[in-house]
Each structure stands twice: as structure tokens, then as C-alpha cells.
Structure I
Amino acid sequence: MPEVALKTGFLTDIQQHWPFPTALIDCTLVQAGFNQHALSPELFEHYAIAVPHGASKRQAEFLAARLCARQALQRQTGHAQVPTQQADTRIPVWPTHSCGSMTHSHARCAAIVGLQSKWHSLGLDLERLIPIARAQRLAKTILTQAEYTAYCRLDPAQQAWHLTLAFSLKESLFKALNPLTGMYFGFHDAQIIDTERHTTGHARLRLNKTLSTHWTAGRELEGQFVQLDNSLLTLIGISSEQNSATVTTPMAL
């Protein structure tokens, strides 16, 4: 356990659980709360994590996500390690034989770790539900034309919820595919083509842009989502076999 982070009050409520509807084999997910006001240079020094540039809010988010990942790695592999990052792209670099993803939002952080023998890449994202007024302003930035047409059929509260889901799923997709392809892509380069209208469920996404020889326009992937209080947590897993297959489907226990 990260005793120092707990004793100082920086990390709180560390828990390992699986909130999504379908379990992924050989994966561990850890969530925690964090307190920005308990941040100190000594914490970075104790865990041998370089202090990132930016305000204390950015530094707290950075540290919390990596301590969450450290805990997930310890529980998955038995080794309490912290992922590093590429100097030029800042893409996380996970320990050998592992892959994973980190996320944070409004004093909560989460990390997922999987064995690379089963998983080629993972994308995890946590987002606070977007307020209705802000959803109206952001909708066309996040949604493709087809998505926006479906969005306009919903009432305002449903619009805000589904926009948050679309935003988070596309963030998870980027986290999963950008390390594999090295290609940048935006919100309009993928679209949600099917989703369950529940607070927990599955969604299917389609690429609108070719990212590599394996990940071409038209490829489809499956994601999962769950509402946790007033936030949405989304996940996309790409198994080692499915990195060159046509469709990505979660591997159940």
C-alpha cells in the first residue's frame, strides 16, 4: 500500500473493484480519491516521480494518477512500479509485460493495468457529467454530424448525459489507439454507432480516419461505461489477438 500518500492524506479511499458490466481477464482496476491541498514535494521525492511543470492542480492530478497506477501494478504483477513517459509525446511507458491507462477528474483518479500477453493496449477515462448549458455549446465540437442528429432528438438532460458519454468514450479510444499508431486524431475521427441507454453498458465505435495499416477507417471497437455518482467511467480494451482483427470485443472471465 502507498503508506506515505495515505498518511499525509494525499490519497484516500483506495479500492480495487470492477464496475463495468463485462470483466476483462488479467486486468486490475484501482480507484482512489486525492487531496490537492495535501500535495508536497516530499511525495514526489519519496516515490521517485519527477515533478511535472504546471500549477499545483496539474501536479496533484499527475501524481495521483501515477500512484493509482503503482497500486494497480502492484496488485496485478506483484511489483510496485510507476509508469514513466516518453519525453517527446508524454505517452505513458508501462513496465515490461504490462500495459495500462490512467485517468483523473475532480479529486478522483483511476488506473487499469493488464498483462501484455493478453492486452495490447487499454484506454480508461473518467469525466464529470457535463452541465446542460455547456453541453449545448460543446455538442458540435465533440459529435459527428450523424451523432449530432441523434443528439438533437433527446431532451436536454439526456443530451448532456450522452454528450459526456461520447466525449469520454472518444478519450478512451484515443488513449488506447494513439500509443499503437503514433497518430493523432480528433473527436470527429470516430463515432459512436451503438450504445445501450443505461447507466452501465456497452457501446460500439467506428473509426472515420485511417490511423495505420491495422487501424483503418471503418474498423469498429467495443467500449464499456458505467456511471459512478455524477461521473462517467469508460473503458476500451484491445487484446493482443485483436490488434490485427476486424472487431474488438471484451474478453470475459
Structure II
Amino acid sequence: MLTVSQLAVGRGGTSVLRGINFSAGDERVTAVAGPPGAGKTTLADAITGFLPVVDGRIMFDGEDITCETRNARLRRGMSYVPAALRLFPELAVRENLQFGAAVQTGETARRQFDLVLSLFPELREWLRKPAGSLPSAQQRIVMIARAIMNAPRLLILDQPSFALSGEQIQLVYRAIAYLNRRCRTAVLLFEQLSFQALKSADTVYEIERGRITGERTGLELLADHRLQAEFLRGLWLPVIGEAVR
């Protein structure tokens, strides 16, 4: 579905990513995992059209989308939940959700609305509230629900567990599992090396200092003695609900 080849991206005149190669397949959960500052958000922003590409190519369903607009990628079925909060704060939660289905038919929008309410039942209590009045963790849930409203073929999430409680993280990852298994949605996660991300991912690409340094399954990484030692030393997110380091 998605193939990234020899990608180079910069921010503010500084080279951040160099020679990035990876792919995210149909109906699979793929993770790009690494420590803070490794280049995860830069890569996510480049794939979704928020940052221009210096070199390399981004292919989606065999077509080159490297220079396509964000809206064109959205119409192809690529939905993005960035790490930064990006909602219309003065608009009600319901209106924010409706924007997520802007390129869909009315029937699809109604179906997806029912789906997000089933995945995140608390949304019902927030629908009439201005999105900006919600705590940041609840706003992140709204952002994820809004992305699902597009009925995505590929759902891209940058640090979806950031600032969430342990219960909320479990809720989000249950929703990811449901979308992947029942709705056949491909999922691309950009996360720190958390147990939850590793358990969920079919394939994990390790990224450090702007380069992909390895490719393994989540189970292989969980069995890695070096990684287990780093969990114990508190270098990563060791258990659900603890603060991200």
C-alpha cells in the first residue's frame, strides 16, 4: 500500500531524515519506533504532506504521491492524527467529527459516526461541547475519532498514546485493533518503544537519528534482552499509563 524510498526531509534548513526506506502493507499494523528526537514526527509529516520532501519518493497503491497535496492524500483514503493538537477549538466536537468525513458520502459519514461512538462511548457526552474546552487527552481522542470518520484505508497516528491515561491508551489500542481486524484498515504508528505498540505491530521499523536502523516483528523486539534492560532503566515507556520519557 505505502512504500517510502530513499526519503530525505529537512526542517528549518536542517537535514532530519536521510535515506529512509520502509513499507506499510494492506491490512497490517506497521510501527516506526524510536526515542524522542529520532525523526518520527518529521517522517509522519512528510508522508502525509505537511512537510515537503527533499529527495526520494512516496508511493501509495503504486502511484507516486510525493508532491500531492494533503487533501489529495485524504481523498485517497489516508487519514492522519498528528502529535500536536489540531482541532477547530471554537466548534463543537460533533462539528469537528463532521469535518473528518468531508470527502465521504452521507451514508458513509453516518456509518463512521456510529462506528466512532461505539469505539469511544464517551464521545456522546462531548458532542455539543466546544472542542477547545476539553482537556488535552480528550481532544486527542476526538482527533483520532475525526480521522476514523474518513473511513481510511490507511490510518497514520503520530504518538497516539502521548498524554493519555493508561485506560485511554488501552481504549485507543483496542480501537486500532478493531479497525485493523474488522474493518481491514492498514495502520501506521509512530511511537516510542512502548509495550502496547510492540504488541500491536506486525512489523516494527526502528529509527534513530533520522535513519532506519532495523526491521523486526513486535514480538522479536519484546524478546530483545537489550530492550528489556532499557525498559528496566526507564529509557522507554515500560508500562501502560506511565509518563513518556
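Here, each number is a calculation from the coordinates, and none is a lab measurement. Just so it is clear, the structure is predicted and the values come from calculations on it, not from any experiment. Cβ atoms are built from the backbone, for glycine too; each structure is taken alone.
For the reader, a short list of remarks on this structure follows.
- Which entry (I, II) yields the derived value 26 for relative contact order in percent (Cα under 8 Å, 6 or more apart): II
- Taking distance in nm of label points 7 Å out along Cα→Cβ at positions 109 and 173 as the criterion, the top-ranked structure out of I, II is II, with the highest value.
- Taking mean count of other Cβ atoms within 10 Å over residues 69-76 as the criterion, the largest value within structures I, II is that of I.
- Comparing FRET efficiency 1/(1 + (r/R0)^6) of positions 45 and 141 (r between Cβ atoms, R0 = 25 Å, to 0.05) across structures I, II, the highest figure is found for II.
- Highest-scoring label, criterion being mean count of other Cβ atoms within 10 Å over residues 117-124, among I, II: I
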